[in-house]
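Down below are the structures I want you to see.
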Structure P
Amino acid sequence: MTSLTLSSASASTAKVDALVIGVARGPKGLVLAPGSDGVAEAFGKGLLPALTGLGATGRADEVTRLATLGATTAPVLVAVGLGDLPAKGGAFDAELLRRAAGAAVRALAGSKKAALALATSGGEIAPAVRAVGEGALLGAYSFDRYRTTAGDLSSGTDRREPVAELLLLVPDAKDRGLVAAVRRAEIVARGVRLARDLVNTPPSDLHPVELAEIASSQAGAAGVDVEVLDVKALVKGGFGGIVGVGQGSAHGPRLVHLSYRGGKGSSTKLALVGKGITFDSGGISLKPAASMEEMKSDMGGAAAVIAAVTAIAELGLAVDVEAWVPMAENMPSGTAIRPSDVLTFRNGTTVEVNNTDAEGRLILADAIARACEDSPDIVIDVATLTGAQLVALGSRTTGVMGNDDALRTSIVDAAGRAGEASWPMPLPPELRKGLDSDIADLVNTGPREGGMLTAGLFLQEFVTEGVRWAHLDIAGPAYNSAEPYGYTPHGGTGAAVRTFVQVAEDLAG
């Protein structure tokens, strides 16, 4: 992983391959953001005209490269846009800084060492350092496990190595608050990168057993207690949803239990549940071929929970966390569940399966029911659950539902502060009728209209009365099918990891 270090070096004399500064849109045109004063002095009066001549406008995430020609020790200057200049005395939005740092570091792939003097001078700068640090580390992400060649310009595969070393230029590199901000940025970025790696791993190398092993090793190394339930234990425990979904595959299902104790000061018990479908063919209700191409990402919820619990433990937050991560591979075979089969779940509820491609809610239901048995204060589940989420909110915004408006609001707020877009969604009671079955307690899918909400209503049936619960649908945000932007790469994004860490910090605080 790319290293991140605080430095009090002067921006104009820092011994690096490239220097990053911020620019913004002011009332009269392009302006330099705080942190770039020394660079401006080194260039004399020529810096802004040069950047303007190269087309820089200050638009958010815009990257403009300029040869310094000896004006600074660094041979290359990168000016990254921060959007509109804040009102006098105001600070740049943390997510703007995060995305700007990510965009700049992505553009500098191939450089060994870079320094960022990015809006980190004057006033309380710890939040800015944290945001810039996170964005820079996430922008340096690259998944190269399966590449045998680095690529070169002549072959048209210009894949350069991410920046190896990053310096954050600040007035006092020994300031305890800034050191703590960098440490937090490193832990959170490491968690997001773990989730990205898991989502990007081909399903041939990440069956439930391998995913469970990685959860055990990563969380265990952070001091988290780990328990793995195999097929026999799942059958004995009455987890009919997990067993049913997994029975069509040659690779049996698992349920991973991660337990973290926050120690003295812990007063809240948080339960996290993440959907871990390592590959979703649709089962007997087979998906069209094109719809399977990105289904290695259907364990994005599990990846988020595994990574978040690991990060929470590394941060030592004063909150108790019990995570239940159900894992299965949804495949068609002679042993697969069929439409019209009835499954019996952990809490005794029976469900008629009318669509085997609505399997995520089946494994989540068992895990939610089990999580509620420990009487947690809050249960939050996360899943790449419905195509309806994409229709309703697009590819970047998580839908947040729940049985408690205050909890739902607090999660949306936490996600916003963490830099992850989300939107509160309702659970209209009139849609519940669409889940009625003639022969069982429920069917697993209702009418097409309001599909994201109906899925939430299905999960709500497995929440014990009195337990506060929220559901995050990350079907779109978990995987970026388009070009990279800001600190977000093509492929797995690590969605919800930062939200969960922020929620845990809020509860601990």
Structure Q
Amino acid sequence: MSDPDTAAARQTDEQHGVVFPRAADGRRSTAAVGRAVVADALRLVDPAGARAAEQETSWRSDYLVHFRRLVEAALGSADDAVSIARAGLDGLLTRMAVREGDRDLALSDWQAEGSSPETARVRGAAEAETELALPYRGKLLRGDDIRRVVDGWVGAGVVEESVADAIGAVLANPDWLRLDGRLVAVLGAGAEMGPLGPLLSWGARVAAVDLRRPAIWTRVLDSARRGAGELILPAESSTPDPGRAGADLLAEAPRIAQWLASVAGDDRLVIGNYVYADGATNVRVSVAVDVLSIRLTADRPDTALAFLATPTDVFAVPGDAVRQSVAAYEGRSRSAKILGRPLRTFSGGRLLRRAYVPGADPGISDSLVSQQGPNYALAKRLQRWRATVARRDGALVSMNVAPPTRTRSVVKNRALAAAYAGAHRFGVQVFEPTTSNVLMAALLVHDLNTGGGPVHDQPWQDEAYAAAHGGLWRIPYAPRSVLGLAALVGVGAARS
């Protein structure tokens, strides 16, 4: 039986734009690229880890250990972390290609074809919201109510304390919300986790890019008309028509880069990467956005980059998170201890494992979910690598860990939907999309108004700042060791 990730990339004439390279046998193997890129990233810092990745024969099922090693190897020094990120990016960008006609070209040879798209604009009719309002459990919170809820999340270990600091700063500076003097390019404008709606409600200028799908643009244009900002979009005419709007980043990234530069004018540009696709296409479109970002930052050095990191990944976490998790493990109830022993024994130690070695600082929180697959992991790691390198090179970067959220892409996967439904039994809080996108948009606003947030010595500390991980970093158990149990508990709720 073929690897589904490899099979998804075996198309030839049907594929367009950014593609995986063709091997000698004519196939486009995502597994071969994933192994090679991880090996490239590790080679200088961790040669043994690089060899292990290259020799992995079951990439689809065993990629997890290699993506964890990428984080562990980066803890030696900030230079090691940047070296891994640069090598990983170089390894991916030199291997991927762009399909033009009947031939594959190197990404460095990818040129814009044709003239820039027409520009359509929509100005919202509403008054700009002048203070942060957070939808949460059926209520719209403001001011001290937001502070109390966020402080509650901090106390429960749902978010890092720096989230409260950042949100408090936004509450104290409501004029930040308009993002005056900036144009935020929301790539993947229809994404549930994207900031498009909140930004427009606050009166910001937003350039929206998504596929030419009328259903997407109907929602986006409706959001713009109900908002208070200005929406700018690529289209076939200057009239904002859902049937004539959009662009395909997979095939048109250089052209869209030129268009964004032209519509930004004198405003500082923010490239917000919120794209998502299933399987191998997720890597392809993430690479296309990276090409676009490289070219815009080269031409406009004051361009900022924005990302949302997934909580289901591997992160280095501060010692305080380790201590809270260890205390929770040691203080679990008598019944939990009694039930836990046979479960750990029966599973060979896979179930209900403690999350950290006591005293680790930093600790390693491994929340990778095997069902999401190596292509998802690679696409998200590409974004983290780009954030690390861009920061080192002096760019303004906003990259925040977003909470587990009941988005359509999650709940359509039955296993993940069930696990999310039962996650609260193990201390993980799953957010609704309306809460997550406002919260993460507010953290973006904070970063853009504070030069990217505080300066840290280590890249892992940049990633940990204002992380809203939903509790995955601080629960007593290793997340994967309770995922199956959470799914069993939550299967009934997920069905309903």
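For distance in nm of label points 7 Å out along Cα→Cβ at positions 326 and 462, find whichever of P, Q sits highest and give me its label.
Comparing P, Q by distance in nm of label points 7 Å out along Cα→Cβ at positions 326 and 462, the maximum is at Q.
When log10 I(q)/I(0) by the Debye sum over Cα atoms at q = 0.13, 0.22 Å⁻¹, for residues 238-317 alone is calculated, the result is -0.55, -1.07; to which of the structures P, Q does this value belong?
Checking each candidate, the match is P.
Of the structures labelled P, Q, which one yields 15 when relative contact order in percent (Cα under 8 Å, 6 or more apart) is computed from its coordinates?
Working through the options, I get structure P.
Looking just at Cα Rg over 2.2 N^0.38 Å, for residues 294-373 alone, which of the labels P, Q belongs to the structure with the highest value?
Once Cα Rg over 2.2 N^0.38 Å, for residues 294-373 alone is tallied for P, Q, the winner is Q.
Comparing P, Q, where is distance in nm of label points 7 Å out along Cα→Cβ at positions 70 and 358 highest?
Sorting by distance in nm of label points 7 Å out along Cα→Cβ at positions 70 and 358 in descending order puts P first.
Here helix-only ellipticity at 222 nm (-39500 (n - 2.57) for each DSSP H run of 4 or more, over all residues; to 500) was calculated and came to -10500; which of the structures P, Q was it taken from?
Comparing all candidates, it corresponds to P.
Given 0.25 as the derived value for FRET efficiency 1/(1 + (r/R0)^6) of positions 22 and 422 (r between Cβ atoms, R0 = 35 Å, to 0.05), which of the supplied structures P, Q does it correspond to?
Label of the originating structure: Q.
Tell me which structure, out of P, Q, gives 23, 58, 18, 0 once P(r) over Cα pairs in 20 Å bins from 0, in percent is calculated.
Here the read-out was taken from Q.
Bear in mind that the values in this text are calculations on the coordinates, not laboratory data. This is a predicted model, so every value here is computed, not measured. Cβ atoms are built from the backbone, for glycine too; each structure is taken alone.
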